[in-house]
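These are the structures, in structure tokens.
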Structure I
Amino acid sequence: MIDIYAFYQFIQINDCQKIKDNFQSKADELGLKGIFLIAPEGINATVSGSSDHMKNFIQHIEETLEIKKIDYKISHHSEHPFHRMKVKIKKEIITFKQDHIRPDKIVGEYLNTQEWNNLLNDPNTIIVDTRNDYEYELGTFKNALNPKTKKFTEFANYVDTALSEFKDKKIATFCTGGVRCEKATSFMIDRGFQNVYHLKGGILKYLEEVDPAENLWEGECFVFDQRVGVHEKVEVSDCILCHGCRHTLKISDTESEFYEQGVSCHHCHADLTPEKIKSRRDRQKQINLAASRNTQHLGIPHQHHKNI
């Protein structure tokens with residue numbers, strides 16, 4: 001069984017290259033896989049490995065960055081949900097392009113699972129999903145507003161145009177693991193919102209902790225790895241990706257006349273040119289050929305492709 005740790009930390013990092021090399025070397029030594037982002041403002045990562053190796057890695061990060069304790073979320077899978085370990089340097093650990101905000105200084109009020117449920121059960125609460133449209137479609141909290149964003153940088157405009165009339169209301173925000181809400185709530189407070197809250201640990205921590213009888217989550221939670229989606233107790237769902245447009249699909253969606261594995265689905269079929277269709281079909285043929293030979297195509301292990 002593989003442990004999957006999701007975590008982030010806003011902390012000043014002066015020498016990103018030195019930290020990158022350090023963490024890449026340690027992760028390779030332990031045989032870990034995942035995505036690890038480093039920026040001057042902190043770290044943001046989802047990493048998988050054996051239980052002992054992950055504990056070793058977390059301890060190494062805490063000692064290297066002099067962090068007292070990293071607040072992480074753990075889920076489990078039968079195999080690594082990533083193909084390799086990538087440690088990258090970025091301008092931001094989650095791209096928002098609002099340089100004036102300081103999520104390390106000012107953010108909304110954190111709520112644990114029970115406090116979150118209490119707030120959501122208040123009919124006067126405005127519930128805002130800070131994630132993107134394709135994530136919202138797969139699942140969300142009941143009565144949550146959908147900003148209909150394609151990327152997180154669009155959320156600031158949504159706040160200014162769609163939420164400005166609610167500055168005196170209780171605003172409950174949530175995202176996958178919590179990092180987007182750090183910036184979202186910091187931005188909202190900067191814009192004059194008075195009562196801003198966010199779910200501590202995000203949806204992943206909520207699904208891990210919530211009593212099934214009190215679960216207010218509806219559907220699946222999109223995750224950025226080969227699991228695609230998880231649900232109650234962070235169990236892996238049976239959702240797949242359209243490898244043409246990257247939209248999440250349910251099994252029933254593959255029955256659509258517009259679905260073709262690796263090529264199209266009902267989300268993207270109408271936007272494809274004949275040239276694009278041919279290109280995607282050619283790529284899928286190469287993937288299938290690599291799978292039949294038990295080899296890799298473009299660095300993608302064939303066993304991670306969910307065939308329908």
Structure II
Amino acid sequence: ELRETARQEVGFEPVFLLQLTHSGRQSITPMIAYRHPLYEERRPATDADIVTDDYLDTLPALYAEAARLAVLAGFDGVDVKSCHGYLFQELLSAFSRPGRYGGSFENRTRLYLDCIRAVKAAIPADRLLTTRLSVSDMVPYPYGFGTTAENELDLTEPDLLLERLVGEGIQMLNVTVGNPYYNPHVNRPYRKGGYVPPEAAEAGLARFVAIEKHIKEAFPTLTVVGSGLSYYRKELFERAEQLLAEGVCDLVGFGRAWLAYPDFYRDHQRGCFHYKKSCLACSKCTALMRAGKVSGCAVFNEYYRNLYKEINA
């Protein structure tokens with residue numbers, strides 16, 4: 001039905017990807033890779049919440065089965081998610097964890113790569129295999145991946161991981177940075193949120209561009225999807241077209257912009273895009289998600305506005 005609707009409305013079929021993830025620390029009952037003092041300031045956990053190696057050993061088969069079902073359901077490919085502090089991403093910084101999934105780079109990347117191999121083996125060769133990766137947590141070492149002890153960006157290990165991902169057959173990478181449960185200003189710069197950001201939004205957006213440019217130059221065959229552009233609002237298309245023209249990335253992805261203004265691209269094509277309908281970067285969509293509601297724009301959509309009123313009543 002979605003394919004037919006797209007053909008009628010926009011004249012082409014979109015590509016449908018199913019994203020596979022394990023919520024880890026953000027599960028209803030936390031399932032953590034190791035004790036993380038910074039994250040646990042926000043959401044407490046105990047030693048009993050640490051997942052065992054035996055449990056992690058079971059996940060590649062589950063990912064493979066989910067990927068097989070995705071193909072049967074008609075999806076064009078599968079995305080394996082490792083970002084934003086969820087289980088796979090947390091394992092990347094599990095320097096202090098003992099056993100097969102902690103300590104060394106090989107161990108910390110083991111589950112992520114094993115699940116990618118399992119998914120690849122479970123889907124036809126003509127289906128897409130993609131990933132969304134937090135290239136850096138922007139959390140100080142030893143509690144973050146891709147950072148120094150001074151919380152500066154360090155792409156040494158991310159580059160090694162990207163080399164492995166390309167070697168395993170990853171065709172497309174959606175770049176993200178940070179952990180929205182800890183430092184949301186990093187991955188979704190906002191005008192209004194839960195705290196005053198320690199840096200200007202432009203600094204975070206420039207970080208995105210620098211990382212995407214670095215990756216595209218280092219891995220030219222990898223299709224790179226840029227992020228973070230919803231913030232620009234009035235200059236949204238100008239900025240996106242600039243990144244594409246300069247070869248910083250191959251595609252640009254939009255999340256908040258689409259939630260606020262679902263027809264924003266179609267209106268742009270028709271010459272009637274109006275920035276006053278576009279995302280305000282106010283973080284209300286995230287507030288809905290954190291409250292266990294369906295995420296949507298509480299500014300421009302009455303349904304989500306009413307949900308937002310409920311959680312703030």
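The value 16.2 for Kirkwood radius over Cα pairs in Å, for residues 67-194 alone was derived from one model only; which of I, II is it?
This figure was derived from I.
With distance in nm of label points 7 Å out along Cα→Cβ at positions 43 and 123 computed per structure, which member of I, II shows the largest figure? Don't skip to the answer; put the middle values down first.
On the way: I: 4.7; II: 2.6.
Comparing I, II, the top value of distance in nm of label points 7 Å out along Cα→Cβ at positions 43 and 123 belongs to I.
Identify the structure, out of I, II, from whose coordinates distance in nm of label points 7 Å out along Cα→Cβ at positions 91 and 131 was calculated to give 1.1.
Corresponding structure: II.
Of the structures labelled I, II, one was used to calculate helix-only ellipticity at 222 nm (-39500 (n - 2.57) for each DSSP H run of 4 or more, over all residues; to 500), giving -11000. Name it.
Label of the source structure: II.
For the read-out FRET efficiency 1/(1 + (r/R0)^6) of positions 11 and 107 (r between Cβ atoms, R0 = 35 Å, to 0.05), a value of 0.10 was computed from one structure; give its label from I, II.
Structure II accounts for this read-out.
A short reminder: the numbers here are calculations on the coordinates, not readings from a lab. Predicted model only: the values in this text are computed from it and were never measured. Cβ atoms are built from the backbone, for glycine too; each structure is taken alone.
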